[in-house]
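Take a look at these structures.
Values quoted throughout were computed directly from the atomic coordinates according to the rules given, and no laboratory measurement underlies them. As the structure is a prediction and not an experimental result, all values here were calculated from the model. Cβ atoms are built from the backbone, for glycine too; each structure is taken alone.
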Structure P
Amino acid sequence: MSTATATTTPAGADVPARGALRALLPALAAHRAMTARTCAAAVLEQGSLVVLLTLAAHTVGTAVIDGHGPSAGTVAALVALVVTRALMTWREMDLSHDLAYRVLAVLRVRVFDGLARSAPARVAGRRSGDLAATAMADVEALEFFYAHTTAQLLAAGTVFTGGSVVLATVEPWLLVAVLPVAALLAVAPFADARARAARGGRTRTAVAALSADTVETVDGLRELLAFGALGGRRRALAERGRQVGDAQRAEATWEAVAAAVRDLLIVAAVLGVVAAAAQSVTAGRLHGAWAPAAMTLALSVLGPVAESARALSQAVALRAAASRVDAAVNAPALAPPPTTPRALPPAPAPLGVRLHRVRFDYGGAPVLDGVELTVRPGQTLALVGSSGAGKSTCAHLLARFWDPSEGAVQLLPAHGDPVDVREVNDAELRRAVVLVGQETPLFHGTLAENLRLAAPEADDRALAEAARLCGVDRIAPLDTLVGERGATLSGGQRARIALARALLVSPRVLILDESTAHLDNTGDAQLAGALRREGRTTIVIAHRPATIRRADRIAVLESGRITEEGTWEELTGRHRSALNRILTAPS
């Protein structure tokens with residue numbers, strides 16, 4: 001798919017660029033055989049109807065004008081066409097929807113892969129409900145495009161072309177009466193394409209906003225109830241609902257107008273065909289018994305064109321959904337995979353880490369400005385700094401959620417050359433370096449299932465050992481269900497689960513970003529003992545003095561640089577120490 005950008009109208013509605021729908025077509029490439037069968041079924045379905053109506057009209061015309069009843073062969077042909085039409089209608093619907101849902105299943109995975117590939121930079125700041133709207137509602141909306149547009153357009157073009165050739169042979173004036181209407185029907189969806197896309201964009205934007213607000217309301221229901229704010233939130237949701245309704249009504253109103261215009265064009269075609277047929281019969285160019293058949297053929301080939309125009313009009317309104325899906329699928333990787341991967345020393349060989357002249361920013365002033373920091377294999381380092389100093393940014397760079405704009409983030413084997421994390425395969429890096437952040441994402445399932453997210457292949461013995469070390473076994477049995485996002489657990493319990501999950505991977509570099517902030521001093525000390533393992537390199541980001549004091553070394557981060565390094569005794573014993581200033585500053 002090619003990325004489709006969006007512009008903004010003066011009214012503020014997102015108008016996706018042309019090509020958003022064309023960008024969806026390559027998704028059919030993996031289903032060429034089924035696409036071909038769907039198109040063939042659509043051609044047979046539409047073609048059989050045209051032939052059936054034309055033959056029926058000829059039979060009636062012959063009976064009325066010439067006084068001859070239908071022959072046995074004609075009756076058999078009519079019956080066969082009715083059966084063919086019924087079977088092909090069913091077959092086309094079955095194939096087209098099967099094809100559409102197969103494509104959507106792949107698209108959903110590709111959207112998720114795109115979000116995962118660009119996370120956290122392009123996901124951060126976007127509301128979860130908005131992301132869910134793209135991953136689910138926008139993808140689901142494209143079902144109409146795949147099921148009701150692609151094959152139908154091809155079939156309509158094929159049937160109209162074939163019918164036009166027959167009309168040109170039988171009576172060219174009938175074709176002259178039909179062609180202008182067919183041309184107008186074909187171009188009508190594009191005449192108002194920009195405004196229609198804008199209306200579709202407003203609808204998709206309103207639906208995404210409603211989805212985001214709804215998800216946030218459900219997540220914060222306890223707080224809303226506790227502070228008596230539910231009434232205001234309900235009013236806000238009602239307003240969002242009204243905005244969705246207004247956008248949908250605008251779309252429906254204009255679609256009704258477009259349908260009325262199509263109907264008027266069909267009426268004009270009927271009048272033109274009747275006039276042309278009457279003139280042809282009067283002039284003797286068309287036998288009276290054939291006139292009904294020729295008129296029916298002329299009008300029946302317009303049916304698929306009109307239906308395709310309707311489908312295309314609705315598809316144009318999906319450009320906003322197509323653009324959002326395409327942007328998610330093609331989201332660039334902020335940490336692209338290495339072209340020539342380098343292997344790390346095999347586990348359990350210890351690894352240290354090094355940030356060498358690292359600079360990084362989020363699009364503004366530098367957050368890190370030439371950071372130089374080395375942690376030797378097996379050492380525990382406490383990274384200290386005031387809020388916003390860039391400590392979590394260092395952690396994210398070490399886990400390669402981002403790449404630095406300058407400098408290098410390296411893993412240091414005990415023996416051998418440093419390895420830049422940009423040269424390590426993602427799977428190998430995730431086994432070697434594990435980051436436990438401030439938030440602990442938990443899923444609805446058992447404790448064991450949540451722990452195995454890190455290592456699905458872990459056996460029960462390893463699972464029980466990790467749970468014992470971190471005190472998870474004291475929370476509840478491992479087969480206990482936890483609520484969605486760990487709603488039934490305290491912050492300290494979620495922290496223990498996160499740490500146990502990290503230990504299950506047996507990482508060689510463990511980064512703890514305020515992971516024990518929810519624990520009391522006793523719990524923090526217990527976990528510190530459990531996490532100590534000979535050979536493991538640990539980087540602790542913390543504000544609690546007791547946690548910082550247990551580290552082998554301490555590094556102080558200020559103004560994007562490491563300004564102090566040393567042991568607890570060395571740094572706290574200095575006059576005007578930066579560490580003392582940070583520890584005594586108001587939180």
Structure Q
Amino acid sequence: MQLINFKVIKSGNVIRDINFKDGINIITNDGHDGNQIGKSTSLRAINFCLGSDGESLWKDPDNNNINDSVREFLIGGEVLFKLSIFVGGQQRVITRKFEQVQQKSRVVIRRLNWIDDSEYKSQDGFKLALATLFGHTTLTPSFNTIKNKFLRISRATSNNSLRYLTSWTTNDEYTLIYSYLFGFVGLEKLAAEIALKQEIESLEFRKESLLNGSDERDCRDRVAALDLEIELLLQKEGSYDLSGIQEEALARLRRSRETIASLSTEIANLEARLVYVNRTVEKYEASISDIDSSVVEAIYNEANIILPSLARSLEETIAFHNSIFSRKALYVRGQRLALEGDIFEKKTVLEKSLDLEKNLIKDLSHEGHFSGFILLERDIQQKVEERGKFSYLAETTKSITAEIRVKKTSLDKLKAEIEDLLNDFNKKLTAFNECYGQITLELFSTYKNILKADTNSDGELSFSIINENKNTGDGVPRAAAMAFDMALVDFLNKSGARFIHFNIQDYLESADEDKLVSLIKLANDRGIQTVIAILNDKLSLLSDGFKKDNIVLKLSSVDKFFSF
């Protein structure tokens with residue numbers, strides 16, 4: 001899939017018309033002032049057609065400032081974005097626009113979507129159709145996750161070749177992404193492996209919460225000890241001479257005691273579960289950080305001096321971390337409500353049974369030794385309730401341990417199967433590394449970068465770049481990231497895969513000018529469709545003729561992207 005044309009249309013009038021070609025496509029400024037004129041906005045507008053929510057068109061992702069003029073201009077319903085692409089041997093057109101809708105208590109912004117002449121009223125339906133158009137049919141990794149690899153438009157990760165998503169994206173997620181991109185036949189096995197690891201972690205966390213520092217064996221030993229104590233008490237109960245008590249009344253009392261004992265045991269078990277559910281909630285809530293904003297500001301300002309490219313504050317990262325544990329705690333609280341409801345119902349029945357027992361005891365109270373019998377019964381009941389709590393713990397943790405054991409066996413099997421498939425996968429990487437190595441060697445002169453897939457000591461697949469740390473300098477990381485993206489497009493072009501065959505690059509000002517020019521020329525020489533937004537100061541090493549042939553859009557302070 002390659003870009004052909006992009007239009008922005010206002011009330012039927014075309015206000016932007018960009019034609020793309022193979023190789024490099026430059027979006028830059030005309031004149032000396034190249035900031036805040038819409039270079040990055042043009043890339044975000046293309047991304048909107050490719051499925052983003054489009055809010056970055058008026059909300060600056062670097063500082064969250066909102067441009068109210070642009071927002072009002074776009075949500076009026078009269079601005080169309082049209083992206084023409086070449087995919088599957090034919091030209092297709094993706095059209096999107098915003099629409100403001102007044103509801104009862106608020107105003108909402110809707111997105112209207114078309115692919116050719118087909119309208120998609122739901123956003124999920126549109127995104128599914130978009131993914132299918134590009135030949136993406138898997139749920140994991142998602143189309144949006146994969147697509148973002150080709151759109152280097154996030155400042156926070158623009159310098160990182162492999163880790164191009166948010167800072168909290170896991171290694172497992174990147175493993176799935178690159179396994180998908182490079183055609184690893186064991187992708188489903190990898191997804192199953194990651195799911196199993198998450199299930200095992202969840203089970204181990206639950207087991208730890210239940211035991212609360214105790215040992216499984218301690219619970220089993222306590223159950224056995226209580227069984228012996230209950231048996232002795234029952235023998236003692238059987239030795240009582242109750243011949244003076246009316247048989248029918250005694251039988252009713254025994255049945256009442258059995259009902260009470262059963263209900264008490266059930267309530268004790270439920271209350272034991274409730275205790276451990278509460279502990280789980282407390283554990284999740286204890287994982288939520290409470291931070292001092294003034295301290296965070298001081299830390300962030302100091303970090304920003306060392307790493308000027310920081311895009312997310314520590315507060316934002318902690319807020320994301322906290323939201324995960326808050327959602328988990330909310331889920332467990334739902335379980336707690338259900339347990340509390342069950343306990344309330346059973347206690348209501350128990351109260352009625354206790355009232356019945358009280359009346360029966362009154363009828364039998366004239367027997368002098370009966371009070372000893374009642375005390376013995378209560379002692380037995382207390383032991384039975386205690387046994388119920390420990391029995392629940394022992395049986396539940398035993399079940400969890402068995403489940404973990406089964407899942408670990410399946411996990412080991414999956415890891416072995418994945419290991420067996422790696423030799424074939426590394427052969428597939430060779431085709432990518434031929435291009436990647438050539439581009440990086442020409443770019444850095446001394447060392448060429450190589451992408452490697454390997455398993456660690458735990459049998460988990462991971463990706464790394466060989467020689468990445470040998471090429472040094474302030475502008476190297478950004479250039480290396482662009483080189484990786486270009487090599488990926490070249491690889492997909494040559495493999496004939498029906499997917500994205502272009503890359504979009506922003507935040508290039510940190511790259512060395514000579515390396516940037518080398519990449520621009522490599523994109524042209526190899527026919528790697530690359531769209532860049534860049535200040536014209538960084539293009540001084542290019543000839544006027546080259547710039548004339550490859551600049552597809554010039555913006556200025558008097559001619560911004562949306563013409564105002």
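Quick notes on this one:
- Value 0.65, calculated as FRET efficiency 1/(1 + (r/R0)^6) of positions 143 and 455 (r between Cβ atoms, R0 = 41 Å, to 0.05), assigned to which of P, Q: P
- Which of P, Q leads on distance in nm of label points 7 Å out along Cα→Cβ at positions 55 and 527, largest value: P
- Each of P, Q could give relative contact order in percent (Cα under 8 Å, 6 or more apart), but the derived value 27 comes from Q.
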